[in-house]
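Student: Listed below are the structures to be examined.
Bear in mind that the values in this text are calculations on the coordinates, not laboratory data. All values derive from a computational prediction rather than experimental measurement. Cβ atoms are built from the backbone, for glycine too; each structure is taken alone.
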Structure I
Amino acid sequence: MKKIEAIIRPFKLDEVKDALMEEGVKGLTITEVRGYGRQRGHKETYRGNEYQIEFVPKIKIEVAVDDAIADNVIEAIVRVAQTGQIGDGKIFIYDIRDAVRIRTNESGPEAL
């Protein structure tokens, strides 16, 4: 099993969610986050004054999937979240040792 964590642009959320559902992802967790990468934020102008925005708003999507579909899920995220611009985000992949569904006490891939 894999945990896939994707940091994406907020306006891409619906497209990524739909792509994940098409790949067989049954559930996901979404968190609004702020941060920066190589771009180190950006500048905005408000009422004639220029401001440096250091922390850019992003969305973090977390999904746990079976190893069999992990590569397809990653490819789907890249396909729909990519704009070709700096700030498109990152994907992190972690191994999951085990998972337990609390309601039924199922474990392993059945718990996903």
Structure II
Amino acid sequence: MIKSGGAAGTLIVQTRLTEGEIRNNHFHLTGYLDRFPGDLIGGRNVSVMAPKEASIDWGGDTEALTDIDEVHRFFRRRGWVRQFFELTGAEAGDWVLVEETGSYRYKVSLKKA
């Protein structure tokens, strides 16, 4: 899927990064799951994925497709997160922002601390 070009949307998540999140290529959506469609939230592992996936514009060449792991409370597919952290120079204490730009479409950006 080709990158959307950076359309702005409605801010639905603002979460502060920890060293552990950077080391493990994820950021938590704790406290924000109710802002995502219910059919985007799956179970503990890939065998119980959600019925739908979101398209994530994270600033790279292609968008990521993923659901949300309800147990761990983060985007299940995380390869793009590592690249996002590298691209943005993310550090502990920085803020990850998630904007809803359309139906099942989100833009992730970084706000330096």
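Student: If P(r) over Cα pairs in 5 Å bins from 0, in percent comes out at 2, 13, 24, 27, 22, 10, 2, 0 when worked out from the coordinates, which of I, II was used?
Tutor: Only structure II yields this read-out.
Student: I, II: which one has semi-axes √(5λ) of the Cα gyration tensor in Å, for residues 36-91 alone, as calculated, at 22, 12, 9?
Tutor: II
Student: Where is distance in nm of label points 7 Å out along Cα→Cβ at positions 20 and 84 largest, in which of I, II?
Tutor: I
Student: Which one of I, II has helix-only ellipticity at 222 nm (-39500 (n - 2.57) for each DSSP H run of 4 or more, over all residues; to 500), as calculated from the coordinates, equal to -7000?
Tutor: I
Student: Rank structures I, II by relative contact order in percent (Cα under 8 Å, 6 or more apart) and report only the one at the top, that is, the highest.
Tutor: Looking at the calculated values, the largest one is I.
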